[in-house]
1. Could you figure out which one of I, II the value 4.7 for distance in nm of label points 7 Å out along Cα→Cβ at positions 19 and 195 was computed from?
2. Given a value of 4.8 for distance in nm of label points 7 Å out along Cα→Cβ at positions 315 and 347, calculated from one of I, II, which structure does it belong to?
3. By the measure distance in nm of label points 7 Å out along Cα→Cβ at positions 43 and 291, tell me the structure among I, II with the highest figure.
4. Looking at structures I, II, which one was helix-only ellipticity at 222 nm (-39500 (n - 2.57) for each DSSP H run of 4 or more, over all residues; to 500) calculated from, given that it came out as -24500?
5. Relative contact order in percent (Cα under 8 Å, 6 or more apart) computed as 17: which structure among I, II?
6. Comparing I, II, where is FRET efficiency 1/(1 + (r/R0)^6) of positions 75 and 387 (r between Cβ atoms, R0 = 30 Å, to 0.05) highest?
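What follows draws every value from the coordinates through simple rules; no lab data is involved. Keep in mind it's a predicted model, so treat the numbers as computed, not measured. Cβ atoms are built from the backbone, for glycine too; each structure is taken alone.
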Structure I
């Protein structure tokens, strides 16, 4: 049994040693900082894993999967641009600190289900701050500049949004109060949840953050299905989705362009279809085992360090590595749902489902867009793409899931 427990750590050790040594040999002139970065990543991964094992902190395999994804992402980022790679090492260190803090906070504080109003206020306040003080990037007004650094508030709104949904869906039937009873045969808690969701979607549309809006809506719709929302309400929301998609297609140049490019990127392969065609070229040129680190041409893909890092990984590490990454995401989501199913508290169950659903939908949307399965949207690939906001928010989510696993195991 001890050997089985150590095997994932040995795989992680081997991945880091091979990856960072290959990077060091590839880069000219030789940069000793690459080895220092590798040692830092390995020390963080092994140190936190040992701490979790020693203190029996809950599901350690969630963090192990995060470690593998982050290691692959940092290796590829350093290969693409050492500045991005070293910054990502820093953000991973910050993310681990936040992971431990969120784990302790959620484990020790017992009244998260009583703070619905706070989650709503925080969500709307962050939206308002983004609209007022935000800067545009890639056509979306979804960044705030703070001290020379940029922060993406929507990554943190996603967490408060799921907390609010968990409060709505786990609310017990009451004989009195604003959410007691029904309206037109629909429980008021579902109506209140719909109002909150569509206000959030309205803010996202004002920011032109289409990808995040899709993640928000799909998470909400899946939770309605899980919590037996009235079929009439689900049908209304499905019709709203269809109307929104059709309206967006005909009324906004951005969505029309994305759909047209998705349907036939070769029609303008040197213009609007350049990103997706280069992505497909990169994935196919890598074959099953890849060209090897440093032997590909990922720089031909615009925004390769963020939106298209999966293409770069497939080119130089192979399609098998890409499939392995997708399987890790799948297993992470599976273990998250398993933690939720074991939870006795309705709030913890709803919160876990919401976090895992948002994570899974975000992963599907970005990977599906990169391989031309669905129209491309500009969102990050969790734990792999470059970005401090995404790294920190995903670490918060993992800390919460780990804390829930501990609480239910203890119970």
Structure II
């Protein structure tokens, strides 16, 4: 099977594809990774075939990240100012990837590659879709937290029909956003089709929900052919999953630290997160690790005590299990690694799926949530102190980790893709 795996997004959106591609190759298939050019240095050393898909992502463009992570307008900005202006280039690049030098047997498409379903329709190539978080289903029965309207989620269990109202509101607010997609479909003489933001992104044959059932379970209004697989973990840097040497030495030298991180994208819009985090750790008197990324603005100007270790990057799979607690932005990849490590979380969500993921972790009993504007040294220190004094948080986190140990998202997803391939061949 020659299968093209494609999406446009952050490393959190990309890592599950790499995990699946490596397993598919192990099974004897030919996976092709079709992603923005910026990810080639991470994919090429793994020996996987790579095709660049526009728009490319400038990892130093902090202004773009800040715009996309605006809690009120971030999703709209990301679609209308970044993805949709390059829609025709995305379409052309993906069309080449699935037809040259040979025709592809199957595609696996993430929801942010809005050209993908159009390519599938034009070529007739079978495809599966994947989602990383329950928010993407916009269920009326499990209503999500909409970042611009977070208060609506607080009354969904009190006011009958509120879930349906939230779902309708999301469609109404975004009604005109996908006009470029309709325009491209008209040029290709395909007809308008169904709503690209909510409906067309789902494959009619197989929808892979690449998350654990501890995050969300099937709902009556989900599309048919959904399979919840469990998380698909991958977080090494071009195949290197080791901790930096200075961080390894720090961890060996004392008690488990509190880890502060903002994932792979929000770290470019950190603001004063790391300064506040360092002050909170010092006020509390705990050891801490700050994962600051490569943005020079995140480098702290004041000299830090030996109780705080700073690193640009560390694989979460190697670090989180050695932490006492993790403070993060609520991205689904970071959340999954925390759950896997069995560690409590303090979540400061930005936008997109992060507020919804945060609420789910709070309901699961493994996290506390703090708003960005409330993220101040004393508030953070007091919250962490209270969390560390609650043994049930640690115990519940460990119970959830044990549940996740029984899941194998990569195996289940690859089994399903092979099953879809077999069915399409027979047809």
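1. Working: I: 4.7; II: 3.0.
Working through the options, I get structure I.
2. Working: I: 4.8; II: 2.5.
Source structure for this number: I.
3. Once distance in nm of label points 7 Å out along Cα→Cβ at positions 43 and 291 is tallied for I, II, the winner is I.
4. Matching structure: I.
5. On the way: I: 23; II: 17.
Derived from II, not from the others.
6. On the way: I: 1.00; II: 0.50.
Biggest value here belongs to I.
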